[in-house]
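In structure tokens below, several structures.
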Structure I
Amino acid sequence: MAYHWGSLAVQDRLGVRELADHVGRSIGPDIPLAAAAFLARQPHLVVGAADGAGRLWASLLTAAPGFVRATAPDRIAVAGGLPDGDPLAGALATAGTWVGTISLDPRTRRRLRLNGTLDEAAPGGFAVAAGRVFGNCPKYLQKRQPLALAAQGAGVVRRGDALVPDQERAVRAADTFFVATAAEDGVEASHRGGLPGFVEVHAPGELSWPDYAGNAMFLTLGNLTADPRAGLLFPDWESGAVLQLSGRARPEFGAGGERRVRFFVDAVVEGLHPGRLLWSAPEYSPANPPVVPSSPPHLGSTTR
């Protein structure tokens, strides 16, 4: 089945089960040739997984194009690993770990998602046995062009259990982030985008964002219905900095079908990525809705 009970519950609530069934036919276990070529051209890969304590994180790998390649119809190999101090460095050394990946090309607004299990771990990299492979539409992706590589000054800058003021400012200024979620059938890594300000910071340990109309599959909201754990990754495209948050999230539903996700922070890691690629200022997606401040959450508004 393309969907577990959490996604089905959200689809039924919003009346999109028939559309979701149609879109779900695009999900398969194999990597099409066009998808394999796309992966080989990309300089980054976002990976979502749980650490040894069960916390979910989303992490960024960056290297010269070709570091991710399809080695079989249902397998990818990734050369290199995560930087020292990354919260998932240990998880990607354990075979059998559920992982979700997303490869995004800011130049073309294309993205590809591949979920599966860690097939092989080694000092020089790792491999993933694919279980679900599918593309997504270009909605809410900002277009950017690569400028330069910056290898110096990499490493973890700060750790904590809540956002500090400059991290709050970075979240409010973000037009893109990635979210890792999980359920009984594995881990997903997905993209969220919008105009700066679409992610609201309500307190050092609480933030939220609107769930914009997408492909009707509701994989992320479905996972959060089944399992509240989540990991967020905020990249600073122009400096190469990364902000990683791990915590718990819940979907909220309002009148008229409006949806929002509320996230509660448990842990924060801020760092500079080694060999990071610096990108231009964005050309915002024409699909981005205007930023509308949220109203307070309503009791009983979640699916749980």
Structure II
Amino acid sequence: MTISETPSKASSQEAPSAVPVTVLGLGNMGRALAGAFLSAGYATTLWNRTPGRGDDLVARGAVHAPSAADAVRASALTVVSLVDYDAAEAVLAPLAEAGAFEGGRVLVNLTSDTPERSRSAAEWAAEHGIAYLDGSVMVPTTVVGGPEALIFYSGDREAFERYEGTLRALGARATFLDEDPGLAAVYDLAMLDFFYTAMSGLIHAFALAGADGVKAAALAPHLDTISAILPPLAGAMAAHVDAGEYPGDLGNLAMETAGIDHILHMSRSRGLDVTVLEAVRAIAGRALEKGHGGDDWSRTVEEIRP
């Protein structure tokens, strides 16, 4: 696997006016993407299934095409951001049949879904002779277009290299992962897996503190003590998982599971929902039952895998 997050190549550094772009879909993310292109000086054409959206973008210089086919034919690069792949397919299939993507146009699909859907879409694109990139936007709309905006791309490497400079208008951290078109979705869902379970833990912590009269705002400033250890912890645990070795010299499952038991006891005594904590405890418990109490928490990956 090759990951590229290098400065744009000279071939990708055309003047913005020389690379017209099209955005299909003007939901919150689509509007943010189109706005980023406009802010970077790109001639931007818009289309949305529901009329009436994007007037503010038109006021900034965008062109609202009368049809999706007109929008695609207006640009060398088309970016799609719709609610799901069913919606994307409903829009794109007639365009391909009508030959709207002929002439070497590139399609970048930033609609979120599973790796299987991404690979299926890439196969469909290949059948129609369309250069295809699948992508995942890993930041909220307010960050799109900025220096911290991370967007993963996978699929047609030549298409990415050709328009890398253009795509960096959407996020400076434009990262090409691999020619497997499903890989951007893999990264996307894995990172969101971490995000949503972490958010669940945060809310449970607020509920637990609140049960004893501590305001969430009083606890929040101290949580950086926990969040600060996550980057180095992620690196160390990743090394353990990849190596299949789980040394518990800095902390072990037996000790950490005892801590979970304390949280469970307090939570239950205050009537809080413990569904997520019980699931965490159950996974760790299976590893303990197999004699891995002295191993690092990363050992639990073996209990999650089939």
Structure III
Amino acid sequence: MPAAPNPPVPPVPSVPSHPFDPADAPVSVLGLGAMGTALAGALLAAGHPVTVWNRSAARADGLVARGARRADSPAAAVAASPLVIVCVTDYAIADTILADATIPGTDTWAGRTLVNLTSDTPERSRETAGWAARHGIPYLDGAIMVPTPVVGTANGFVLYSGSPAAFDEHGATLRAFGPNAPFLGEEHGLAALYDLGMLDFFYTALAGLVHAFGVVGADGVSAAEFLPFANVIFGILPDIMAGTAAAIDAGAYPGEQDNLTMEAAGIEHIVTAAKTRGLDVGVLEAIKSVTDRAIARGHGGDSFASTIEVIRSA
């Protein structure tokens, strides 16, 4: 059976050199998982002409019903708009889509800006930025810091880094995802780095909260009953965080008010009580290991911030 002929390459329409009015700037969204669908929906709600593409074309049906245009290929999606947004599971998938969208021998990306809102590491962000630079594509890397229902609301929060000129031109359009859209700087890996740091704090804090509910729950106290007392800790965290940040940046960890030896003893009490109640203590033992190693290095009289010395040299 003879091979099917290659489909004709769609012409790449010209893009005006002046910035678009952010109120009606066309945008293409590649990748329609839960987050990509939320992004496209927010753009539609803000009044933007939106072109969408997904490998499983049926994922676009709901957006098409709301007024989006369905592209039949990544290249067609890129051709449709001056601003192209990719949001998929990881950079391996994103790189494949971008390769498929880049037709050799054509100016596929002429006049286009690429915004990658895929989550991954700073290293992967820089690799894709290098690919974009080799193809002459203005590139922004981003990190979405809210769940899908919050995208497009007043609490929407997306971090950006990369091309300052691209952010200047398209920042107003990108704020369709939410008004909290800080530009962190020209180094492309910054958005992913901040993302990792914020999620590191979030997940370890959430693990601590769930474990605390487990400890009190083992003795019959419900999570709802204990929650107001957990909120007391939440209330004092901002001052503790500010002091910890200042100590780490200064490399000095005064412990006159609260030293690490005392903290380690308190952690040991929680470990003992949790084991007695048959609870998992893996997270607590990891914390205790860090404090014990810091004390062994001479930080027993210092504050908890001194554990950064162990974390940095693990």
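Bear in mind that the values in this text are calculations on the coordinates, not laboratory data. Because the structure is predicted, anything quoted here is derived from the model rather than measured.
Largest in volume of the Cα convex hull per residue in Å³ among the labelled structures I, II, III is structure III. State the single structure among I, II, III that was used to calculate P(r) over Cα pairs in 10 Å bins from 0, in percent, for residues 185-288 alone, giving 12, 33, 36, 15, 4, 0. Going label by label, the one that fits is III.
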